[in-house]
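Below: a set of structures, written as structure tokens.
Just so it is clear, none of the values below were taken in a lab; they were calculated from the coordinates. Predicted model, so just to flag it, every value in this text is computed and none were measured. Cβ atoms are built from the backbone, for glycine too; each structure is taken alone.
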Structure P
Amino acid sequence: MPRINLLPWRDELRAQRRNQFYMAMGGAFGIAALLVLIGVFTMNGVIESQRDRNRMLQGEIVKLDERIKEILGLEEKKDKLVARMKIIEQLQQSRPEVVHLFEELARSLPDGVHLNYVRQRGNSLEIRGRAESNTRVSALMRNIDKSAWLDQPDLRIVEVKDGRKKGRASRASDFTVLAKQVRMQKEEG
């Protein structure tokens, strides 16, 4: 029987398969490394792209914050201007009231009464003056009570001063009267 030596052939086939396996493993590792590198570069690109977007958004946010501050500043200026306009409007509406007030004071003033001081706080008036007698002060208070522009006369102080005037004896009264100004809704006349 002839003897065939199959061992070297098997050894060669094993060596060949081992080499193919190592080459396949090397190729697989190479492809895996390439895929990992591509993945890393792709992810780095995506991350850098997102960072660029974030930087752009941060820049836009800063611009919008500046605009918001500007808008708030404009709103504050607008509120101040509206308040000023209201004050001017109130002054314009109250302008005729001062004229009516002084006209009414002049009409209410009886003969023998002289005013020294008139002060207005809001709608309250303080009137100081000198009258020839207490009767004249009473007449002033009645005239204030009848007035359309003045109301609620209240006598605070009456002091009778004895004195001589050009050789005659006189009894003048210093007085203080409080009154309220009536605000008319519609201007008369």
Structure Q
Amino acid sequence: MKQELKNHLLPLLGIFILTSILWLFQKALWYNYIFLFFGLFWGSFFLDIDHLIYWFYLEPNLEESRLAQITWKKGDFKSLIKLLESTHKNHTNLIFHHYFFQIIITLISFFVFTSSSGIFPKAFLLAINLHLLTDEIKDFLTNPEHLKLWLFAREKKQLPTSALKYYLMTLVIINLLFTTFLISSQ
């Protein structure tokens, strides 16, 4: 789980530091830093709700789901995180980890980044987009077939493995654009 935190939080920490330094020169208002921090923080963990939906609603009859439900009721969140760490690779039918969700969140992000002045929603959406992109790149580098399994779950026709790199490169460019929008807004 420490590796997962590093994979998701280090890029966001870099964005926070870079943005903060640039905003210092622009004399940003102090509360913008708070909105930036909390938007990035909450957005980085938002997609993990997907695993709770999987355990409690999509597959509640699995043994791991019953264990997750018991652990949740006891309030033993440390054990719940350990369970997530050991089983998350098996969760391939997730709602927020699907290419269709990614397209929708990207369109919503374009709208928010181009028409809103709010720092929190921009940071929140950037963190969600980067979380998903980080997961995709990590799986693409280690096991592209596993990436296809969860990214295109519930789809009869899937993107060919050779086209995945173009899909990911497009998303990298889009996320760089979102990052630029975030840095330039305050």
Structure R
Amino acid sequence: MGLVIFLGVVALLVAVAVKAYNRLVALGQQSAEAWSNVDVQLKRRTDLVPKLVERLKGYADHERGAFEDAVRARGAAVNAETHEARGRAEAQLSDALRQLFAVAESYPDLKANESFQGLQESLGQIESDIQSARRHYNAVVRDLNTVVDSFAGTQIALVFRFVKRGYFELERPEDRQVPTVSFPGRA
């Protein structure tokens, strides 16, 4: 009878360990997929920057500093190697985009240009998609980190080297603001 109880307890412990391991694997995959979705949206934004710069150059060639800042920030975002570095680089890119749109405000002909309006609308949609992808990534990371911190999860995470992941966060409060995108003639 004691052997049956012992085997039952061992089987229960193995089942808990397998369930915790499988949960960690699933959440690890989900967080990788969620980061990939964030990365895709961020790439869409970085791909839009050269078009914005070129469109603005024709109107405001003397604003070279704003253009160079945007190009430099785009390069840093594209070349960032970690999630944390990407977050910092994206914050700089957001600042540079704010500067570009501030320059655009000075040129009514540019604001009325259909091509520029299309770029503004694209950027607005991309910013919305980035926010959505970022929220999903952070939710999956929260779930993964919770399992890693839980009792059974901690032991399995140690044995199989699962680690907590960092949230996609911005360091400065002003970086949390979406670049201003105004559409002429719309309220």
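Suppose Cα extents along the principal axes in Å, for residues 29-100 alone works out to 47, 18, 17; of P, Q, R, which structure was it derived from?
Working: P: 105, 10, 6; Q: 50, 33, 19; R: 47, 18, 17.
Among P, Q, R, the structure yielding 47, 18, 17 for Cα extents along the principal axes in Å, for residues 29-100 alone is R.
On mean count of other Cβ atoms within 10 Å over residues 13-20, which of the structures labelled P, Q, R is highest? List each step's numbers first, then the result.
Numbers: P: 10.1; Q: 15.6; R: 13.1.
Result for mean count of other Cβ atoms within 10 Å over residues 13-20 over P, Q, R: largest is Q.
Of the structures P, Q, R, report the one carrying the highest value of distance in nm of label points 7 Å out along Cα→Cβ at positions 53 and 117. Walk me through the numbers before you get to the answer.
Values: P: 7.8; Q: 3.3; R: 2.7.
Ranking P, Q, R on distance in nm of label points 7 Å out along Cα→Cβ at positions 53 and 117, first place is P.
Which structure, out of P, Q, R, was helix-only ellipticity at 222 nm (-39500 (n - 2.57) for each DSSP H run of 4 or more, over all residues; to 500) calculated from, if the result is -27500? Write down the numbers at each step before the final one.
Working: P: -23000; Q: -25500; R: -27500.
This value belongs to structure R.
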